[in-house]
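Have a look at these structures, which come just after this line.
A short reminder: the numbers here are calculations on the coordinates, not readings from a lab. Just so you know, these numbers come straight off a predicted model, no measurement behind them. Cβ atoms are built from the backbone, for glycine too; each structure is taken alone.
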Structure I
């Protein structure tokens with residue numbers, strides 16, 4: 001996370017990664033390892049302030065961070081470290097992580113967990129349904145789009161919060177609502193379902209996309 005909130009980054013600005021490691025069962029661990037694969041061009045700004053050993057290694061996929069704890073016994077464990085993305089870092093990137101533990105019965109590997117981070121984009125590019133421009137469609141914002149859908153048409157209204165009003169009317173003072181991606185002055189069912197899809201995003205956020213009809217995409221968790 002950074003000061004903008006969410007899993008967003010500003011090129012060249014620090015981003016803090018926060019991890020929580022949990023343990024199932026009562027078996028004691030002889031050691032615990034965490035491997036994080038960081039996108040190529042990114043760097044580690046500082047190491048965690050804890051009893052963990054950190055090894056950095058550059059490989060073709062990017063920066064490998066290897067964390068090791070000897071006989072950890074307190075869970076859940078929280079780990080924080082800070083990364084610096086390159087000044088020309090762009091678009092969507094993925095940080096991969098995997099935990100493995102050594103017990104008396106052998107080594108157990110956890111799942112590989114991906115975390116998608118996205119370049120922070122200025123608020124001017126947000127969806128018109130996103131009234132507070134936080135890259136997240138809230139329930140009140142979705143209900144507003146449903147209101148425009150239920151009216152069978154919408155028009156410009158500079159005095160409203162989103163610049164629109166239900167029903168037929170003048171369109172000379174504004175552009176079409178971005179939910180109305182065929183720009184016919186009507187938010188139809190398929191267009192409403194698209195906004196609902198953005199609202200239901202697992203990560204809680206949406207993002208820009210050059211490959212979708214409306215110019216947006218659900219941001220993965």
Structure II
């Protein structure tokens with residue numbers, strides 16, 4: 001099964017939010033906690049109800065976006081990520097789109113297909129986990145300087161809990177960069193995404209950030 005394609009893939013849409021650098025010393029009582037749920041139960045549903053691990057069991061060594069998207073995203077990473085950073089690459093695959101000439105302190109990958117992740121040269125190590133079944137990460141709090149989620153946010157059925165966990169594992173001042181295009185595995189995207197417009201999808205991801213206390217206003 002291949003992603004739903006259109007004649008032209010739009011320029012990548014990127015949403016960046018950070019943790020306030022002082023939140024550990026002067027944090028609100030509910031810092032990093034879910035304030036409200038964004039999605040209804042209907043909005044979380046998928047056309048393909050079978051486990052995601054089954055859908056992604058066969059490796060796909062293809063790029064799901066065009067060169068323009070990749071170039072724009074790589075340039076953003078170059079601007080926002082320093083070489084001394086420890087990075088969590090969520091819902092990753094065989095390629096991370098990080099600048100090829102930059103060596104980061106550590107890059108930890110997460111995904112659903114171990115064969116794909118094992119071919120990713122940027123990952124120092126990786127974990128295989130279905131975030132729609134278990135949203136808790138096996139990482140200590142404040143472990144990473146940045147987290148990435150590239151062209152996969154549309155598949156999260158519990159995005160509020162995942163964003164809450166990202167907040168937990170980020171260090172003060174850490175950044176969470178979420179990028180997406182207008183392509184998707186249609187039957188695996190949640191209803192709220194499938195039925196949305198380009199504008200409403202941006203607003204949906206913004207609301208995911210806003211649902212967790214103490215993320216900064218997304219850029």
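Structure summary
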item: Structure (I, II) behind the derived value 5.6 of distance in nm of label points 7 Å out along Cα→Cβ at positions 64 and 160; result: I
item: Origin of the derived value 3.4 (distance in nm of label points 7 Å out along Cα→Cβ at positions 32 and 48; candidates I, II); result: II
item: Structures I, II, by relative contact order in percent (Cα under 8 Å, 6 or more apart): label with the highest value; result: II
item: With mean count of other Cβ atoms within 10 Å over residues 168-175 derived as 11.9, matching label from I, II; result: I
item: At a computed 18.8 (mean count of other Cβ atoms within 10 Å over residues 144-151), which of I, II; result: I
item: With helix-only ellipticity at 222 nm (-39500 (n - 2.57) for each DSSP H run of 4 or more, over all residues; to 500) derived as -6500, matching label from I, II; result: II
item: Winner on Cα Rg over 2.2 N^0.38 Å once structures I, II are ranked, highest first; result: I
item: Value 1.69, calculated as Cα Rg over 2.2 N^0.38 Å, for residues 88-191 alone, assigned to which of I, II; result: I
